[in-house]
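Visitor: What follows are several structures.
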Structure I
Amino acid sequence: MQATYLADHTPLVILQGSLDEAYAGTLLNVLHEATPWKSPFILVDFGKIIQVSPTGLRLLLPLISHLQAQKKNLVLFNLRKDIHEVVSSSGFDSLVVIKPTFQDALQYVQLPPKFA
């Protein structure tokens, strides 16, 4: 796992391997470190993730709630089709933003906020 920040201070986390119970704990620590930043988004690259377990996703739920309370969103991108299916079937896709590519995710976070 690798974490960095883009020029606009948006956190970018690059995952690899399996997002299971053990890996989710490490990911939680990295994402908690990224939450104090002013950016309303945390970009998460799933391009090197080979497997996702529902348990791994479930362990991220408290963090998602914490981020939503701070009006922040996880933006996942580069999900393989099978990974996307697990994320969708678990309902996790309703809690995060999913974009097909890094460019799409970057464009999404750079859009001006919508006003009601």
Structure II
Amino acid sequence: MGPFQDLKMVFIDNLGLAKDALHVHFVLLVLFGPALLFRWPLRSWKPWCAGLGVALIGELLDLRDNFMQAPSFDLWGSWKDIWNGMLWPTVILILARRTSLFGVSADGLEEPLEEA
């Protein structure tokens, strides 16, 4: 295994996550991390693109490492990993753009939070 796979195994072993769950958690971390750090709204394409970029780079590294072990590509497995990783970021992006769930209306105007 390569260094990327070794690092993934450290996370899997120490966090008790399956490989698929690791993809989902990591992409969500990359979605929310830059959004908080750079104050990007979740309705912006920027956090979603950051998550997609990391998911694609991770899959390219997986394909490379897998090819080094056995010269073949599991494109279906890679697609599944990207799909798993990007499902919830895509749902969050759509909800942020189309609803007021995240405190902003679909037209981009901030809505005041209701007091209980």
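Each value in this text was obtained by applying a stated rule to the coordinates, not by laboratory testing. Because the structure is a prediction, the values reported are computed rather than measured. Cβ atoms are built from the backbone, for glycine too; each structure is taken alone.
Visitor: Which one of I, II has mean count of other Cβ atoms within 10 Å over residues 74-81, as calculated from the coordinates, equal to 13.8?
Guide: II
Visitor: With FRET efficiency 1/(1 + (r/R0)^6) of positions 18 and 50 (r between Cβ atoms, R0 = 25 Å, to 0.05) derived from the coordinates and found to be 0.60, which of I, II does the value describe?
Guide: II
Visitor: For distance in nm of label points 7 Å out along Cα→Cβ at positions 2 and 58, which of the structures I, II scores highest?
Guide: Structure I comes out on top.
Visitor: Please state which of the structures I, II yields 15.7 when Kirkwood radius over Cα pairs in Å is computed from it.
Guide: Matching structure: II.
Visitor: Moving on to the next point. So helix-only ellipticity at 222 nm (-39500 (n - 2.57) for each DSSP H run of 4 or more, over all residues; to 500), computed for just one structure, reads -11500; which one of I, II is that?
Guide: Structure of origin is I.
Visitor: Out of I, II, which structure matches 3.0 when distance in nm of label points 7 Å out along Cα→Cβ at positions 10 and 42 is calculated?
Guide: The read-out was computed on structure II.
Visitor: Which structure, out of I, II, was distance in nm of label points 7 Å out along Cα→Cβ at positions 66 and 82 derived from, given a value of 1.2?
Guide: II
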